[in-house]
Every structure is written in C-alpha cells, then in structure tokens.
Structure P
C-alpha cells in the first residue's frame, strides 16, 4: 500500500533534484523513498552543506602511495597459498 506525502520545498530545489534524478535514470519519488528507507534502516540523519574533502595529510599519503604503486615499490606480491604468505612475512 502506498501513501501520499506532501512536502514543501523551494521550486528550484525540486527542479534541480528532479533533473539529477532523471540524469541518474530514476524518479524523484525513488530518490525520496530510498532516502526515507535508509533513514529508517540506519536510524541516522546525515546533513551536509558541502562535499566531504580529504585532509591534506591524506592527500599527501595517497600521492605517495600512487607514486610507489607506479614504480612497483612497497607492493607485496600475490600469493597462491598460505605458506607463500608466511614465508614472505618471515623474510
């Protein structure tokens, strides 16, 4: 059984949300229902005015990791069994 919820929102917000939902291939109703279900499931409400941003320390670390990966440095090999892994860790 479905029910109707009336929500007041700014017309520009509705228009932008409807367009984004359409770009993603879903209806605005699907977006709202999904949000309500997640709210019920998680019993949490997350509000944000800006996207999450990495800390400068994390950005530096990821830059170093990418550089090492491209150079093949500080990367463990693949293991086909536990003995190979243990030998590698013991060496």
Structure Q
C-alpha cells in the first residue's frame, strides 16, 4: 500500500510540474513570437501582449477543464466505492 501511495504522490507532483511549466512556457514562447512579429512590423507591444494573453487564457482554460474532469472522475469513483461498501453505520 505504501508503494502505491508513493507512486500516486510522485505522479501528482509530476502532473503539477507539467501544468505549471505549460502555464509559464507556452505564453512565453508565443510572447516571444509576438515580439519578433512586432519587431518586424514596428508595432511593438500589440502582438506581444495579444499572443501572450490569448495563450495564457487558453492554457488556463484547458487546465481548469482538465482539473474539473479529473475531479468529476474521482467523485464518481468515490461514489461507486461508497455504494459498493454501503453507508457507514
């Protein structure tokens, strides 16, 4: 049982690190591309801010949707386990 709990903790930490990296790296990459485009067109902050903001909003929405789906899945699993064991008396 301890091995399964340790594996679950490591998986959770890995998932959290991946989500944090995605929230930081993706908008930074698109912001950099916007900065290059702004430099080419001479419209400095427009594309940099727009690309960063849109990418950050999308990454946040995707993370929230994924978290909600995982939470719903866990709720269903807990409810099924509770119904299989019966209520505590």
Structure R
C-alpha cells in the first residue's frame, strides 16, 4: 500500500474527504517524526511503538575493494509491533 492508497482507505473508513484524510496522514507523520527527533517515543496501545535507538560506530569493509571503512554512529528509527497488531496479522 502506498501513501495515496492509505489516504483513500483512511478517507473511506473515517468518512472524510481525501483532502482531509491526506492532511490527517501528513499530520500524523509530522507528529511522530517530531517526537522522534526530540528523542521521545510514540506509543499506540495495541498497535505498536515508534522509538529511536542508537547504533554504535563500527568498522566495515568495501565489498569491491576489501578496504576497511569506518561506519559512523547514528540514530535509527524503529517500530515495534504491539500485541494487538501481531494478533491481527496472525489470524
């Protein structure tokens, strides 16, 4: 499902116009992104949790040349599915 399909489904389920559903989806993405940028997390009970994890610096290698390279430390957004979502997918 792409973003346009998601907006169409949200509009249909919520009884909104596609324009309003698009604004709602965009607002949700902005709010989650903002919370993660501030170092927080977003918990949706029964659905899952969006959070940021830290990835330590490491050493890798270039597969073409075999040369060793340093991979910088970074922050990674993660989503952990909640019990309700897991149960729904496995039915």
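Given a computed value of -0.45, -0.81, -0.91, -1.08 for log10 I(q)/I(0) by the Debye sum over Cα atoms at q = 0.10, 0.15, 0.17, 0.21 Å⁻¹, which structure among P, Q, R does it belong to?
That value comes from structure R.
Work out which structure the value -13500 belongs to, where helix-only ellipticity at 222 nm (-39500 (n - 2.57) for each DSSP H run of 4 or more, over all residues; to 500) was derived from one of P, Q, R.
R
Values quoted throughout were computed directly from the atomic coordinates according to the rules given, and no laboratory measurement underlies them. Note that this is a predicted model, so its numbers are computed, not measured.
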